[in-house]
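Just so it is clear, none of the values below were taken in a lab; they were calculated from the coordinates. Because the structure is predicted, anything quoted here is derived from the model rather than measured. Cβ atoms are built from the backbone, for glycine too; each structure is taken alone.
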Structure I
Amino acid sequence: MTKHDTPKAFSDQLDGWVKGNQLKNLQTLIDLFEDKSFAVVMLLLMLIPALPIPTGGVTHVFEVVVALLALEQIAGLKAIWLPRSLTKKVKLEKIMKGKLVVAMMNRVRWLEKRSSPRWTGFFKLPLVERAIGLVVLGLTVTAFLSPPFSGLDTLPSLGVVIVSLAVILEDVVMLLAGIVVGALGVVLSVGFGAVVVKAVQSLF
């Protein structure tokens with residue numbers, strides 16, 4: 001890279017991966033983004049539950065994978081450890097070319113253009129990396145436990161998407177925004193759960 005070159009934007013790198021000739025599975029994605037692979041994989045797997053449509057629990061597999069990655073990040077791992085047999089089987093081509101995901105990626109590109117690196121060194125701190133993993137785990141578990149077809153998994157999942165993008169772009173302001181959005185989703189999910197429990201108790 002010469003001094004006149006600038007690093008490719010994340011969305012451009014991802015677009016190149018989608019349009020490239022390589023297999024569109026989780027393993028090739030991890031290989032491409034390397035040090036940012038935790039955040040990139042979390043972002044992409046949580047895009048569908050972050051869409052404002054009922055998913056009926058079909059995204060639970062993605063949420064389980066993201067929860068495992070969050071646990072690895074909490075443990076201090078610097079690279080994703082998942083069985084290659086699994087990462088090669090998780091195919092993403094159809095997902096990435098779906099109309100709703102394409103629309104969501106356009107939102108990601110919009111956020112990317114309005115973001116700028118802020119407090120970049122903050123994201124390199126080991127305790128911060130582990131804290132982000134803890135936040136992602138909490139939001140992902142909330143999304144997983146949300147009742148099917150309720151739409152309550154949307155905000156926690158969107159929180160993970162924004163937090164992950166903040167890590168990729170190294171923007172602490174976006175990180176705070178993602179935490180706020182995710183926390184609102186947690187409050188709504190817990191509140192709904194409390195209402196359901198109260199309604200059931202009133203029947204007995």
Structure II
Amino acid sequence: MKSYAVLGLGRFGKQLALSLARQGAEVLAIDRNRKNVDEVADEVTRAVTANIQDKDVMTELGVTECDCVILAFGGDLAASVIGLMNLKSMGVKRIICKAYDQTYKDVLLKLGADQVIIPEQEIADKLANQLISPMLKDYIALSDGYVVEEVTAPSFWLDRTLADLRIRSRYKADVIAIKRSGKMLISPGGDDAIKKGDILVLLGEQEALDDIRKLR
């Protein structure tokens with residue numbers, strides 16, 4: 001079972017800690033505000049009121065033993081930098097930071113954060129993509145310009161097999177799964193046909209998937 005430490009229980013940190021716990025993960029939630037800690041105490045593995053910038057306390061609480069540590073506060077760059085540097089010096093395996101804006105993100109990445117997110121920006125980008133492209137159901141950005149997207153199957157693909165459509169050679173994308181009637185078909189084969197209502201999970205460069213979403 002994966003274990004996570006969420007440091008900072010504001011709106012983002014609280015929701016993250018609860019979501020991880022509800023999906024069966026071990027969650028250590030820490031904040032200096034007792035009220036914030038009490039709000040998640042009944043649902044996470046362990047909730048503690050403590051000074052996140054105190055390395056000795058963090059070590060004693062077992063933060064270094066977690067598979068991933070999330071610095072869930074992002075409004076104060078100095079606090080984020082100190083927290084990140086402390087975690088790096090403690091030998092934490094994986095560190096994810098929340099950032100206020102792109103400048104904060106760039107700084108934290110240069111200082112060694114494994115991943116930095118700007119929640120408001122990422123949610124806004126996802127919503128904008130869904131509003132502009134109704135066929136787009138969801139997407140995950142990967143490195144080097146590649147993305148994973150959930151797309152409604154174009155109408156002229158219906159009742160045709162993947163081998164017949166030759167999506168990889170024609171559109172430079174791979175169908176890595178098909179969502180159908182609440183179930184997920186992983187790694188579909190060439191003989192699998194696309195049915196009405198299917199949601200295709202596609203992997204490819206953003207430009208290629210943009211072209212597919214324009215199909216009808």
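Of note:
- Origin of the value 20, where percent of Cα pairs over 30 Å apart was derived from one of I, II: I
- Among I, II, structure where relative contact order in percent (Cα under 8 Å, 6 or more apart) as derived comes to 13: II
- At a computed 14.8 (mean count of other Cβ atoms within 10 Å over residues 32-39), which of I, II: II
- Parent structure of the calculated result -10000, given that helix-only ellipticity at 222 nm (-39500 (n - 2.57) for each DSSP H run of 4 or more, over all residues; to 500) is the read-out and I, II the choices: II
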